[in-house]
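S.K.: The next part holds the structures, each set out as structure tokens.
Please treat every number below as a calculation from the coordinates, not as lab data. Here the structure is a predicted model, which means the values were calculated and not measured. Cβ atoms are built from the backbone, for glycine too; each structure is taken alone.
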Structure 1
Amino acid sequence: MGIKSAIPFRTSVLLSLVFLPYLFYLPATYPDRIPFIVLFFSVVLLEIGYQKTRTELLNRLEVDLSILVVPSLILLLYYQPLIQIWSKFNAFFVHLPTIRARYFLPFSWLVILALNYLLLKKHKSRAHLINVFLCIFSTTLLIHSLIPPKKSIITYTPHLLRIEPSQTKPVLLIILDEYASPSEIARYAPQRNPLQFSTRLQNTGWQVSTASSTQNKATVNSLASLFNYNLKVADANLDAPTAIQLLRQSSLLTDLANKGITCYNGGIFDIGKTQAYSKIYYYEKEEKQANFIKHLFSKSMFSLLYLLTPDEKQAMHNRSIVEQAAHKITRLSSRKTFIYLHLLMPHPPLYYIGSKSYQPSPYQDKVSNYLDFWQFTNEHVYTHLILPLIQSQKFKIILTGDHGYRFYPEKINPYLTMTAYYGFPKSQIDRVKSVQDLGSLIYASY
């Protein structure tokens with residue numbers, strides 16, 4: 001029996017062709033090629049065994065195994081892309097406060113199963129067309145991975161503000177991700193008394209802007225601009241990979257290092273030479289890269305067996321920063337330090353697990369759940385993080401959102417957030433016109 005008869009290209013969807021696009025979708029970061037060669041021959045043997053079993057079942061029981069196996073394999077392998085598709089669908093159309101994989105993945109499997117049944121059960125010759133499509137798709141992905149498209153080189157110009165230096169205490173920057181402007185919430189839902197938190201800060205010596213401007217509503221773009229002295233570039237003109245690269249080339253952290261300042265990164269992206277405290281969203285050079293099997297299944301559903309989900313990472317990150325960071329950083333003795341903390345609060349999925357927990361209500365709409373979590377964030381962050389830092393009297397503190405609430409722009413402006421300052425002279429604060437100008441203020445503090 002030859003390969004041609006063992007692998008029926010024209011009459012059966014090939015598992016190897018379902019697997020190939022996933023393989024080319026993986027980051028090309030694993031250095032050793034020998035495991036990939038072994039994998040190739042293993043897939044060929046698996047294909048022969050599968051097709052033989054399928055043929056036997058089809059001849060004896062008239063049951064086409066591929067109608068069940070192919071959708072299941074797609075679900076297992078393309079777990080992360082499916083989540084991204086559903087997340088985009090939710091963001092633009094459904095607007096649920098949180099959308100869990102356990103809800104939509106079974107539905108996705110049933111849809112793929114039904115489509116596969118209609119294509120293969122009633123039109124068996126369609127397997128040939130599916131295989132041809134998968135061949136073309138795999139070849140396209142392979143070419144793209146080997147010869148990436150050329151990108152035009154765009155230069156971004158920093159806009160460093162001239163701010164009178166005030167070198168009194170180290171600076172602590174705290175980002176509250178997706179923090180809506182209290183002024184905007186006061187217009188939308190005045191009954192919630194949204195100015196209570198900003199008033200509380202003012203009563204303890206803070207200077208507060210309840211409607212501070214941000215030029216970006218994408219976190220990575222907002223931070224890339226802030227840590228490079230305000231690039232003054234819109235989200236449409238700055239993609240995520242470029243923004244990540246700009247963060248790693250941060251002008252602010254480079255300049256601080258040249259002044260002998262030690263920088264601590266409590267965020268979710270590498271900035272300058274500092275490593276992110278938690279890498280939640282982006283596959284970078286992590287431990288799983290050292291293990292071929294973990295690397296191979298890093299974007300599949302199998303990764304759930306050994307990797308934390310983004311939501312789990314986010315919960316651990318927020319709890320650690322809110323409930324442990326103040327104790328750790330107040331023990332720092334050197335004055336030549338800059339500390340950056342990033343909280344994914346009140347960012348979705350709108351829950352917190354710690355000394356006090358929060359879960360979104362299943363009976364409220366998306367905005368109401370967000371506003372509840374916004375108020376929970378104010379109280380919990382103030383009690384466990386901000387108050388101990390104030391009591392230490394060791395730092396000048398900037399508390400700000402990177403952008404506002406993005407999912408109801410017709411009522412709540414996503415380009416407005418809150419920025420609060422503790423220990424800064426008013427003459428410096430008056431120079432800051434947007435969140436992205438805060439890099440200039442930090443630089444003027446050393």
Structure 2
Amino acid sequence: MGWYKDINAILKQEPETWLAYIYGQQLENLPHLTRRKPRVRGLLLRTGAFGLFLLRHFRLTQREKLKGRVDYLFFSGTANQMSSLNGTATYLTDHGARVIEISEIKLLKSDKFRSRYKSVDYTFTDILKSLILLVCRGPSLYTSLKKKNAASINNYFNSFCSVYAHLVYFHRVLKLVSPSFVVTANDHNPSNRSLLAVAHYLGIKTVYVQHASVSSIFPALRVHYAFLDGQCAVDIYKRCESNQPSTLREMPTPKIVLSGQKKKITRTKVKKESVVGVALNALDDTELAVRLIEELIVLGLEVKVRWHPGQPKGDIKKYVSILGGRSKVQLSNPEDESISDFMASIRWLVAGNSSIHLEAALAGVLPIYYEQSPSDKPDYYGYVKHGLSMCATGPRQILEIVSKNIEGGAPDVEAVRYYSSTYCTEWEGREDELTAISLIDLAKGKCPPVKLSSL
């Protein structure tokens with residue numbers, strides 16, 4: 001049982017409570033996660049939810065066989081991660097690299113994605129191994145979680161259990177395709193962290209491509225190469241150095257490339273529209289969000305509402321049923337409209353704690369920071385503090401900002417560049433190319449186009 005020995009060795013260095021990082025290490029620092037009460041609660045039901053997770057990923061016959069060595073393995077666990085990695089993977093493929101892209105099946109709804117990506121599919125053996133790990137390690141995991149925070153068991157026990165399946169799956173896949181580099185765009189979700197942990201154990205080079213703004217509660221950055229958006233991310237990750245296990249780990253200290261924000265966003269210099277965009281995510285209370293939009297309409301503003309790609313379905317149904325069809329309200333579904341197209345259709349953007357502020361600034365849209373209710377961590381990403389976003393305390397102040405900044409527009413260059421280093425440089429709009437060229441150079445032992453640094 002070589003696989004069992006390997007995975008136990010990985011978990012000895014980085015236990016389940018660190019691989020499921022947010023729930024295992026930061027639950028107390030994210031009160032909204034403990035306030036949220038899932039429909040299925042308690043040890044038995046959450047364990048059952050893990051069983052359903054395994055069944056959803058089970059395939060009796062694998063859609064596509066994974067075989068043959070590759071240069072790069074890309075993994076995307078969410079739509080946002082996928083959009084940040086697409087261009088880099090495309091550039092590498094077009095320039096002769098052997099690339100495999102893996103993603104969750106729920107993200108592969110179109111023929112374009114299904115032909116390009118391989119889905120995460122578990123074999124019968126994968127599931128059996130995952131259950132063996134659950135039986136052998138589950139009791140001690142339960143004991144450690146009970147001592148720390150009972151809410152992590154009642155609400156999120158299945159997320160800790162999911163680590164077993166992720167480790168088993170990536171252990172099998174990485175041995176089959178033997179990549180030179182593993183590339184991912186997240187460092188705190190269980191699937192991404194499990195991938196990185198297996199890669200490190202197997203001696204494979206790891207690459208992290210930042211896909212959204214980061215905060216000081218993130219885990220310590222431990223990959224071979226980190227492609228960060230700007231100096232802001234470097235400064236924040238320096239503060240994250242203590243966020244790692246006390247166990248002796250064989251982990252690399254990252255070499256850093258400042259490569260700018262990776263999502264494809266076109267800056268429109270002349271805005272014909274006079275529309276206020278409102279960006280919502282799962283942190284927003286749906287009733288307060290609807291009230292905000294209604295108040296903006298009463299004030300005479302035309303509004304376009306966009307929800308997060310990972311927004312709960314119940315929230316989306318509520319927004320569509322209440323706001324759909326209103327004369328001064330447009331709806332932007334992220335499944336149908338790209339972030340770039342959304343930004344091209346608005347002149348100002350209102351949002352709370354969300355990295356969409358940076359995307360707005362890059363697109364030539366004026367970001368306005370507004371919290372619909374008191375936040376546990378106001379100005380979480382520091383956008384107001386660093387001059388990237390303007391701050392409003394209510395709908396009337398939003399109207400005042402819009403009226404005074406009738407042309408919209410982004411804040412000053414240095415404020416944006418602190419978050420995205422390529423802004424207004426020769427590499428703006430070519431961040432994917434910069435990332436790919438850097439990877440090619442690093443594989444050859446050469447220096448990338450921009451200077452390497454470290455934490």
Structure 3
Amino acid sequence: MKSKFVLGVLLGLAVLLGTVACKSKPPAQEETPPVEASRSTADTSPDQAAMDELNRAAARAASARKFVMDFNGPGFLPSEWDNAESLYTQAEQQKNTSTREGVQDSTSRYNRAAAAFEAMTPMTLAAAYDYAESELTAARDAAVDEGVEEYLPDYLLDADNTVVAAEGKYEAKDYYGAKDAALTAFDMYDLLAYGAKVYWLSVDVVNAGAEELVPELLDEADDVGLDAIDKYLAADYDGAREDAETAESMYIALQSGLAAYSVREKISANDLEVYDLQNVTLGDEALWGASYDYSDKKFGNAKNKAYIALIAYNNALKTGWECFSAEKGADASTERQRALDLKANVAVRQEFNSAQAVYVRAGSAFQSGNHEQAAGLYSESESMFIEVARTAIQKRDAAEAALNRANQRMIQSDETARNAEVVLEGGQ
């Protein structure tokens with residue numbers, strides 16, 4: 001050792017100098033080294049056994065910590081986790097391998113952290129089990145609510161069996177295997193519910209007229225949905241979800257486009273374009289844009305543009321019905337006044353009152369903003385007032401004819417009386 005060598009050289013040099021300087025004096029007695037010097041030269045470095053024990057303690061703490069993390073211990077038991085994590089952080093930060101004492105202290109700190117994590121393990125597993133049970137039950141109920149139990153009972157049974165397998169692994173203390181099986185079962189339930197939702201969406205699209213209006217686009221969306229089913233059966237749940245999401249996007253875009261098209265047809269069927277040509281043009285451009293985006297597989301953009309078209313068409317339809325119903329209201333009012341001028345409210349009181357009742361209902365619908373209904377009622381009352389006026393005219397004409405006939409009879413009767421009087425007078 002270098003320190004011992006230097007000390008020896010110094011001591012030897014002192015002896016030599018003392019001998020040269022004091023030849024006449026007896027040699028000095030050799031002094032015993034101080035106890036402190038002996039102690040300073042003692043070996044305090046840790047041995048391999050101590051280092052191995054430290055490594056085992058660190059590995060134990062890291063393993064227990066990872067297990068708790070893998071089963072969401074921090075979320076289920078936040079205060080216990082904070083305490084154990086604090087001990088582990090302290091052990092990491094104060095790790096000392098330079099001396100035997102430092103190694104022993106570090107080992108103790110890791111063991112305390114490991115014990116804290118291990119104390120969390122059973123509580124974490126219990127909490128994870130309860131959480132998994134709750135989530136799986138909710139996922140299964142969602143699938144049943146979407147009709148899976150009724151229409152796809154075998155698929156639901158497969159998911160149920162996966163849950164049973166997870167339960168068996170848990171009881172056998174294969175916790176990671178149980179976790180994987182539970183996650184698989186959850187994916188199965190979730191995908192079954194989601195797939196059923198997409199299926200019912202496809203039914204709505206068919207009911208909206210897709211088979212007649214866009215049969216090829218409907219077939220494309222159906223094919224993607226069938227691919228999702230194939231991947232589900234192959235246990236490719238990520239791929240199945242991806243295809244199901246694509247099919248859903250396609251169906252939603254088609255549904256939005258068909259809804260916009262339906263409103264456009266109402267506008268055309270009732271000749272309402274003239275009342276709001278600006279919104280009609282905006283809707284036409286947006287719907288064409290949606291068609292192009294759909295062809296480019298930009299289903300989200302297609303849905304958004306179809307929605308823009310739907311809004312524009314609805315605005316045009318609202319304006320159109322409002323203006324049209326106002327016009328029909330004016331027409332009905334004109335015919336009503338004409339009927340009144342003809343005294344139809346007296347001549348054909350019952351018929352006039354019926355027309356008046358429809359006219360009042362039309363006014364109420366108009367005031368409440370239900371212009372389409374108002375337009376229909378105004379048209380109905382207009383026709384009724386026209387018929388009432390026609391009947392009043394017929395009755396007036398018939399009365400005038402009867403009056404003329406009566407007057408004619410009176411004239412003829414007067415002439416007959418005069419003739420009779422002449423005859424009688426002549427005879428006398």
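S.K.: Looking just at Kirkwood radius over Cα pairs in Å, which of the labels 1, 2, 3 belongs to the structure with the highest value? Walk me through the numbers before you get to the answer.
M.R.: Values: 1: 24.7; 2: 23.1; 3: 33.1.
Largest one: structure 3.
S.K.: Comparing distance in nm of label points 7 Å out along Cα→Cβ at positions 87 and 135 across 1, 2, 3, which is largest? Mind dumping the intermediate values first?
M.R.: Working: 1: 3.5; 2: 5.0; 3: 2.8.
If we compare distance in nm of label points 7 Å out along Cα→Cβ at positions 87 and 135 over 1, 2, 3, the biggest value is for 2.
S.K.: Among the shown structures 1, 2, 3, from which was the value 103 of volume of the Cα convex hull per residue in Å³, for residues 175-246 alone calculated?
M.R.: Of the structures listed, the value fits 1.
S.K.: Which of 1, 2, 3 yields 1.49 for Cα Rg over 2.2 N^0.38 Å, for residues 55-158 alone, as computed? Walk me through the intermediate numbers first.
M.R.: Values: 1: 1.49; 2: 1.38; 3: 1.62.
It traces back to 1.
S.K.: The value 16 for relative contact order in percent (Cα under 8 Å, 6 or more apart) was derived from one model only; which of 1, 2, 3 is it? Walk me through the intermediate numbers first.
M.R.: Details: 1: 26; 2: 16; 3: 8.
This figure was derived from 2.
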